[in-house]
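Student: Pasting the structures in now, so scroll down.
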Structure P
Amino acid sequence: MEKTIRVLHVVGRLNMGGAESRIMDLYRNIDRDKIQFDFVQHMSDEGKYQAEVEELGGYVYHVPRFRVYNYFSYKRSWKRFFREHPEIDIVHGHMTSTAAIYLPIAKACAGAYTIAHARSAGVDKGIKGRITKFLRRNLSKSCDQCFTCSRLAGEAVFGRENANRVITIPNAIDVEKFAYNAAVRAALREKLGLGDRDFVIGHVGRFDTVKNHAYMLEILAACLKKNASVKLLLVGDGSLRGEMEQKAKHLGIAESVIFAGNRKNIYDYYQAFDFFILPSFYEGLPGTAIEAQVSGLHGILSDRITTEALVTDLMRMKSIDLPPEEWADEILAADTDNRASKVPEVRAAGFDVKEQAKRLSDFYMKAVGE
């Protein structure tokens, strides 16, 4: 019997974030008789995907969060982990802020093949961002292979000078799940208390500064001045949710905002939207923009996002430096009739998870000589 290749994915939290959702999509579609995924997360409590990982045959491990001051104990934790788990064949690091620490340890202690995967084209502001950039400065030399989800993310993490060492792996999705379904739309909108006349602007993402939720609320306020039937449906959760709920009340628009929280059936929520917005300060390549296009949604993305996200004619870009009224005018002028799925176009652009699962599987097997 052939040996099953064990791939360790290193993440911050095994929750319903963009990177974690993309990894889980791949995990569900990969041949698990040949390749098994395990996970290390930088948190002690159970993540949202942990139960599913274990059902699929994987293990979830924990290491302490990196705090700078615990640099040496952080390294010791990784050394201990890899000495205890020599079965790990490949370490796929999605948490690139500290990948230059744990990937060389994986190589030295377990002889693992190492991958650093760039998934974001920016860093947090302030000292945290400066520390991240410092830790990443030699990352391209600290791994066997560099992956990225987009050109911008690759350049931001590995530097333009290392572009020839970087392989682009699109943030692929299960395209069929996101295809437009009128029956699902009607049922979910009824459940959410939305009427036929309600025009729903939708967004999917964690409540984090980078996603720019405050600007979304200002866009809604501008829309409501011209159309009282506009709603904003926000799917996701995070540390800033409470602050955004208060801001909605302050703007006098709370009754027009639906805070849906995290949802496993995220594909159903795209059906309920009429328009999609993503005014982020930065992204790698947002899977949510691809999901929205599959479901036939028109939308506007921040012009700070890579143009690689424009895989159909449904999306356009706009500056987040503009007054929110300019976004509102374009949203309200959009022709959202005759909605239809864009499955063929998205699949042709390389964003079908089944295709990418096969591609990644072939890469893993070649990397370990299977």
Structure Q
Amino acid sequence: MRWFTLLVSAWLLGNLPAAAAQSQDPPTVHELPTQMCRDYFFVPITLAERPDRPENRTLWFLYDTGASSSFVDPDSLERVTAQDFGTGQRVNIRDAHLGPLTYNRLPTRVQDLDHLSMALGREIDGILAYDALGDFLVTLDYQTGQIRLETGELPAPDGVSVFDTDGPDSRPWLEIGFPGRTRRMLIDSGAGGTVFAVNRLPRYPTQSPPRPTGASMRLNHVERRDGARLDGVATLGPHTLPAPTLQSTPGTELIGGKVMRHFRWTFDADRERVRIEPVTPADAIRFAPVISHGLVLRADGNGMRVTSILEDTPAARADVRTGDLITHFNGLEMRDRHCDPDGTPDSLILTLVRDGVEMDVPLALYPLVE
């Protein structure tokens, strides 16, 4: 996508060098105010009060270790500034704080995030880049649902608990072992619903042939996915991950939230290191079957439009058609589902509009990848 740089009001956009988030005389460890939505971490960034601006000036950002840039939704930005912004503008959020951090200038790009909000079922005001938490050690604790910041540095990599995260860019990368191969993959907390996303999935030994399983909502496009369960184990340092589910991707190979949730991750971005601590016993790591409705959707107003239906899926066996507008899952609006799962393991009720008529359509869910 081509990005256009436009002038924005002086209080929001400036020509000074970007300033890293700074601590206000911090103690050794800070716990950031954090909300968990499924396997995603959200943190609040609040702009300073101003008499000529709205009272509620807090934006909830998804913290994404797979993001090299920060993004903000134009509607969310308008809500806190009372100004219009167009997709593609570059803006600097000034005089804002996140817990103990102060942002004198947080560079962001304006990007419509409605499709991600509706896919997750929770409003996403912005996406916070991997390096946007300053010079601290950053711990993602999936067990407590907390992000912690700590002064200091990680020791040299030992291949047991501390690992080198050097890769093709400034984001964190980690080597994962698969039968007959190793891959250096992006550690991506923004892929909360993913176990591993790999290129050339048919080259991996799998328990059954790969099959279409759905689509992943990326930042500015929908990416169709095939899936299969690995016939064997994957290894993360000394840790064994039995028979993980794999998804195909034509892009960057990923370690997703479904792997990350079994560990505590402490990132030292300055020294390109990560410490990984298991939070569940090794014999307790299991990866659930892939259960999907089989719909490929795109955002449309306050709902999701059906663009295609995968063969041999629950949606293909129900009264759902291409072009239908889905407005609710299980009676909850698409963008306000309270971070609840989309349904019980065996059912999902869609509310959809077809030719101006609203109807409820039940789907009997079943695993697409056992």
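Student: Taking mean count of other Cβ atoms within 10 Å over residues 135-142 for each of P, Q, which is largest? Intermediate values should be presented prior to the final figure.
Tutor: Details: P: 17.1; Q: 20.2.
Result for mean count of other Cβ atoms within 10 Å over residues 135-142 over P, Q: largest is Q.
Student: Given structures P, Q, which gives the highest value for distance in nm of label points 7 Å out along Cα→Cβ at positions 63 and 79?
Tutor: Values: P: 1.3; Q: 2.1.
With respect to distance in nm of label points 7 Å out along Cα→Cβ at positions 63 and 79, the highest-scoring structure among P, Q is Q.
Student: Please state which of the structures P, Q yields 17.1 when mean count of other Cβ atoms within 10 Å over residues 39-46 is computed from it. Please list the in-between numbers first.
Tutor: Details: P: 17.1; Q: 21.0.
Matching structure: P.
Student: Can I ask one more? One of P, Q was used to compute mean count of other Cβ atoms within 10 Å over residues 287-294, and the answer was 19.4. Which one was it?
Tutor: Details: P: 26.5; Q: 19.4.
The read-out was computed on structure Q.
Student: Which of P, Q yields -11000 for helix-only ellipticity at 222 nm (-39500 (n - 2.57) for each DSSP H run of 4 or more, over all residues; to 500), as computed?
Tutor: Working: P: -11000; Q: -1000.
Corresponding structure: P.
Student: For FRET efficiency 1/(1 + (r/R0)^6) of positions 71 and 295 (r between Cβ atoms, R0 = 35 Å, to 0.05), find whichever of P, Q sits highest and give me its label.
Tutor: On the way: P: 0.20; Q: 0.85.
Once FRET efficiency 1/(1 + (r/R0)^6) of positions 71 and 295 (r between Cβ atoms, R0 = 35 Å, to 0.05) is tallied for P, Q, the winner is Q.
Student: One of P, Q was used to compute Cα extents along the principal axes in Å, and the result was 62, 45, 39. Which label is that?
Tutor: Working: P: 62, 45, 39; Q: 57, 56, 35.
Structure P accounts for this read-out.
FYI, it's all coordinate maths here, none of it is from the lab. Computed from a prediction, not measured in an experiment: that's the story for all the values here. Cβ atoms are built from the backbone, for glycine too; each structure is taken alone.
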